[in-house]
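The data blocks that follow each hold one structure.
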Structure P
Amino acid sequence: MTHELKTDLMRHLQHMAGEIGPRYGGSPGNQAAAAYIEQVFRRAGLDVEVQDFAMPAWVDNSAELWLDGERLTAVPNTFSPPCEVTATAVPACTLAELERVNITGRIVILYGELTKNCLSAKAWFLLSDAEKRLIDLLEAGRPQAVITVQTRPGDLERIVEDAEFILPSATVDALTGAMLLTNPNAALRLRIDTVRSDGRAANIVARKPGTSGQKVVLCAHYDTKVDTPGAFDNGSGTAVLLTLAQRLSQQATRHTLEFVAFSNEEYLPLGDDEYVRRGEGEFGRMVTAVNIDGVGQTLATNTITMLAHSDAFQSHITNILQDFPGLHWVEPWYASNHYTFFSRGVPSIALCSNGGLNHIHLRADTLDWMSAAKLTEVMTLVETIINTLPDQPLAWFRAENQP
């Protein structure tokens with residue numbers, strides 16, 4: 001049976017990260033992944049709902065950056081509009097510096113603390129005051145384009161990822177950034193060839209009816225960032241979800257089981273918002289939600305945490321974990337699909353990893369670093385949790401004073 005589990009898990013993972021590859025919302029890869037997930041759910045005999053929603057589609061053809069006749073490495077930032085401009089450069093590494101320089105009609109180069117992290121989207125509810133100020137200064141200053149300098153090691157991760165950011169922008173690596181900064185006021189030529197259009201994405205939701213009137217949700221997001229094949233983030237969670245659907249659909253279960261493959265966890269608009277819009281009234285009858293996001297890396301430790309839960313429910317889970325010594329309990333974390341559930345009072349279990357290679361969102365997030373044994377560990381744990389849920393009223397599972 002363990003061999004069969006590993007085979008199913010790796011087959012799904014291979015299809016997601018090997019055969020399809022990048023699966024960002026609105027892309028052909030995203031649509032291919034959605035079709036595959038729907039097919040697996042239907043073949044398992046589950047009732048399937050396709051929660052389709054609108055979003056921008058974006059294609060990156062190329063970027064060219066020239067300094068004194070020398071072509072430098074650059075990539076368009078995600079969702080950047082196209083441009084072809086020649087202008088003098090002006091650098092800034094702090095908000096205070098950006099406030100003092102004249103960027104109108106120029107190409108502004110951002111580096112240092114302004115690009116130490118990817119810039120949050122304007123509509124993101126966790127957008128910081130500093131990020132909002134940066135966006136306001138840039139858009140009000142009306143530069144012809146923005147260049148962001150990436151100093152993190154590894155692949156060239158794009159800094160700006162917002163379809164609502166109106167300025168053409170590109171990211172350069174650290175070496176290129178240093179070259180630009182040693183040539184202050186140089187004339188740069190930047191050409192960004194991208195295409196924006198109306199696109200679609202979809203959550204794929206499958207259900208197995210139960211008899212209790214209560215619901216258990218199992219979820220994972222299947223989309224990726226633009227550049228990555230997303231084996232770990234989150235082909236792994238998708239593979240576990242699909243294998244669970246195949247197995248649990250053949251078992252008698254007291255609760256309705258809902259399997260949710262979310263799109264657009266990585267970029268706005270969130271697939272979670274469409275899920276909530278269609279099912280706001282369902283949260284009150286959910287026993288628990290289990291989110292699987294980034295598990296099974298060969299060099300990492302699988303982790304588990306809980307949110308919005310009762311002490312009794314946590315005690316039940318920790319007893320189960322005695323049979324899974326390779327899993328590590330961690331402090332709660334919030335930035336994934338389980339936020340949709342615990343923020344509405346649903347006891348939530350989040351599975352992830354720590355201590356492995358930091359390949360999230362990068363081209364290096366490939367199948368080479370994935371472990372069938374560690375994926376099986378997570379899948380077996382979740383199946384055990386579902387099959388041993390106590391026959392208790394909803395209040396037994398929920399944190400005190402939760403609905």
Structure Q
Amino acid sequence: MPSAFEVLKERGFVSQVTNEEAVARAFDEGPVTCYIGFDPTGKSLHIGNLVQIMMLAHVQRGGHRPIALVGGGTAMIPDPSGKDALRPQLTTGAIDQNITRIKKQLSSYLDFDGGRALMVNNADWLRRLNYITFLREIGEHFSVNRMLTAEAYKTRMETGLTFLEFNYQILQAYDFLMLFREYGCTMQFGGDDQWGNIVAGVDLIRRKEREAAQAVTTPLLTLSDGKKMGKTAEGAVWLDPGMTSPYDFYQFWINVDDRDVEGLLGHFTFLPMDQVRELGGLKGEKIRHAKSVLAFEATKTTHGEEAAVQAERGARNVFGGAQAGGEDVPTVEIGRGRLEAGINVVDLFVEAELGRSKSEVRRLIEQGGASVNGERVAAIDRMLGTGDLDEEGVLLLRAGKKRFQRVKTG
């Protein structure tokens with residue numbers, strides 16, 4: 001059996017390593033306790049977080065202990081990495097609510113039973129820090145000159161780096177030190193954009209504990225069309241089913257570029273690599289099968305097998321020609337009285353979340369990209385009524401080629 005580190009390398013998770021020989025040896029000798037930090041400033045994690053989540057999942061499957069560190073403390077100190085402006089600050093109450101939701105999402109990937117994986121909140125130590133003591137014990141190990149060479153700080157220096165943000169690297173390094181002391185955590189994972197922050201923690205452990213810690217970062221995943229992983233024209237693809245439905249989650253994977261299929265199968269499924277390479281090598285119409293496998297496996301891991309089956313069935317119904325797509329297609333309900341009185345097509349598309357605004361839906365209609373029950377919508381002032389319902393008493397709205405919403409009356 002290959003080691004967890006060999007699995008990570010084969011699947012394309014590994015970009016930069018502090019000491020590859022030492023990391024490989026640690027995983028061979030094991031078990032290793034490693035961690036990744038997650039930002040709880042949003043109500044949900046998104047597909048962009050999945051590279052790191054899957055990394056932890058593979059490590060756990062290899063017999064090691066992952067720690068998911070949620071930044072209940074660092075979320076109050078904005079991370080300047082990849083930002084060109086100071087992000088809004090949340091209350092502690094809002095951050096703590098987000099953390100509860102995030103643990104539920106992570107539980108789809110990690111087994112927290114019996115301490116096999118840990119979820120730790122850095123608020124436990126950061127919110128109670130004594131500022132003067134912290135500066136004397138930790139701040140003395142950081143060079144301002146060296147910190148300013150970090151790419152994250154360079155970018156924000158152009159628009160105005162605040163002293164609040166300048167503290168972020170020190171606090172993240174302190175997290176690594178605390179996890180090392182409390183849990184024997186010797187390794188941190190993260191994205192390439194976090195390299196400077198992560199190695200600062202490695203250096204802090206060396207200085208304070210006279211011990212070696214390691215860092216492994218993943219490449220920042222960009223798709224063949226140039227888009228950042230997890231970003232679509234409609235916005236981020238969330239892991240919370242209330243923010244991105246399992247059907248839309250499934251559709252995201254179905255619609256990826258053919259050139260990305262093999263890499264995404266390696267990153268976002270647990271399929272053996274022989275099968276990944278076989279599926280990734282399919283050409284022409286056959287690549288559709290590989291995309292279906294990718295979509296099903298990714299949806300099953302995130303939302304469960306039943307949701308994946310329903311999403312797959314709904315996609316087949318819609319694209320196979322079934323008029324209303326069946327109950328497995330995302331459905332919105334409106335009062336029958338509203339339809340009897342007549343409802344503007346633009347308003348209905350917005351209500352069905354097939355457009356973020358009326359102006360967006362109007363552009364969609366003007367460009368010929370909207371239809372109701374298979375009939376193209378020709379005018380933005382079109383009114384829909386009960387006479388537009390199909391024989392099953394529903395409307396099937398389509399925006400573009402691949403976004404559908406079923407509307408029924410209640």
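Comparing Cα Rg over 2.2 N^0.38 Å, for residues 103-198 alone across structures P, Q, the highest figure is found for Q. Given a computed value of 137 for volume of the Cα convex hull per residue in Å³, which structure among P, Q does it belong to? The read-out comes from structure P. Work out which structure the value -8000 belongs to, where helix-only ellipticity at 222 nm (-39500 (n - 2.57) for each DSSP H run of 4 or more, over all residues; to 500) was derived from one of P, Q. Structure of origin is P. If relative contact order in percent (Cα under 8 Å, 6 or more apart) is calculated from each of P, Q, which structure is the one that comes out at 15? Here the read-out was taken from Q.
Read-outs: derived from the displayed coordinates by stated rules, not from any lab. In this text the structure is predicted, and so the values were computed from the model without any measurement.
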